[in-house]
Structure I
Amino acid sequence: MSWLRGRLTTEQEQAVDRYATDELITDCKQIVTFIKEQYGIDYTIDGVTKLLHRLGFVYKQTTLVPGKLDEAAQAAWLKGYQKLVAKLPENEVILFGDSVHAEHNVHATKAWIKKGEQKRIPTNTGRKRLNINGALELEAMKAVVHYAKTLNAQTTMELFDKIQEAYPDKKKIHLVIDNARYYKNRELQKYLRKRSYRIKIHWLPPYSPNLNFIERLWHYLKKYIIGTKRRQTFKEFEADVRAFFEHFGDYEAKLSQFIGTELHLLKAE
């Protein structure tokens, strides 16, 4: 019954496995060519597809990672964060901050569509965006957001004011943010020293969106709230986004499942 394994030997299949693992295979033709050049055996596309499935491969979306990420810096930061969480006093809180430019348009998605047919979703012609600066508390699944025409040091100060108002009982507010230029602004640093003494900034390592939980919130917003629903006007679009944050608690269970509680390190490839 050895014919069930095809025309390659076990050792040759292992070589194909290594090749497909080490290289970026976007088309089965690459494997067809590899087998032909290495072993002089002609495989069809269908045959290679079955072979790859048998070897444990699936055809799915690749994962993009920042090209300049520092694995050691990420690991050190994560260790420090985990230590902070473990020893966090009851009168302190941890928030994850970031901004998003929500575009007034629909997003393409996968859907069940009859074979040979298409399901078209009309898009909007404009590219107007709703700028949101926000902070997410994972523990209580609570969001503080600030809408602005532009994101800069001044509108960030306004967000920080809102954060302090939202947590009047907290002695210290730990805010995890990235290294965006407006966070480093001199006026903002002065503000933090004089008016926002309760906020303690924790800088993420450069190129580390994977360590910021609020990035997952923005992904949820784009996928499920903005999604594939076409809003004819920007006013309607803005109203739907604002309604999501005004009724944020209604989404707690779904958000908790979608966002999760674990941070994952990335490997620089």
Structure II
Amino acid sequence: MCPPRFFAVTYSINPWMNPDDPVDRDLALRQWAALKATYESLGHRVEVVQADPALPDMVFAANGALVSGGRAVAARFRHPERAAESGLYAAALRRQGIQVYEPEFVNEGEGDFLHAGPGILAGHGFRSDVRSHSEIQELLGLPVVSLRLVDPRFYHLDTALGVLDHDTIAYFPDAFSPGSREVLRRLFPDAIIADFADADVLGLNLVSDGRNVVLPAKATGLADQLEARGFRPVGVELAELLKAGGGPKCCTLELRS
């Protein structure tokens, strides 16, 4: 994770970002700290990467890389405003002893690549280049399933789909192309289907350890569905970071050994 010490909305690279809507940085820091404390209270260790004053979106650590089996593929950002984040996250991962590959094609880390079952679900349409899907498959040796996003509000896969455990996902169907919806139906027939009200507060931008599911507090309908399926929803408030289109998952890069 990376604290939002320099968080601001000074440019717009997704529909959530409005530079005319002021950000309360102190509140953002408090909300981020509460998210970090939530993870620690659930028994998880959090490594903190130092923020860079020139990179207001660096708080969204999920986009910095994709980590699997002690190896990582560094991000290559589509927008120049975020390009320098990649090297900082790659350096932090190398300090952890993780081997880092430098990619050829645009990919935005765990924003568009989520571990699910024996492989990886991969999004494209707005940020990551579809060619990065086969590149990551070759680098990590994991099967990659491509999914096309069609609604710009759900610009990354992790805004429209959350992985709950090895066999279970939750997703918002309208964020995906018809073919991708059919792929998800076939692969995950028992998935939790989120409605627009929960998707619209980035309720699917969640982090799950297989039992506890950390998600935006306003996603109450999704929380009820999770509880009914045996998960433990843990709501957190990240309203300030939502102003840049971010939620719990956006703030969290998972270091998978």
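Computed quantities for the displayed model
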{"quantity": "Among I, II, structure where Rg and Dmax of the Cα atoms in Å as derived comes to 24.4, 79", "calculated": "I"}
{"quantity": "Test item: distance in nm of label points 7 Å out along Cα→Cβ at positions 146 and 170 calculated as 2.9, pick one of I, II", "calculated": "II"}
{"quantity": "Among I, II, structure where distance in nm of label points 7 Å out along Cα→Cβ at positions 114 and 178 as derived comes to 4.3", "calculated": "I"}
{"quantity": "Which of I, II yields 2.1 [distance in nm of label points 7 Å out along Cα→Cβ at positions 18 and 194, calculated]", "calculated": "II"}
{"quantity": "helix-only ellipticity at 222 nm (-39500 (n - 2.57) for each DSSP H run of 4 or more, over all residues; to 500) derived as -7000 - corresponding label from I, II", "calculated": "II"}
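Laboratory data are not the source of any read-out in this text; all were calculated from the coordinates shown. Note that the coordinates shown come from a computational prediction; the quantities given were computed from them, not determined experimentally. Cβ atoms are built from the backbone, for glycine too; each structure is taken alone.
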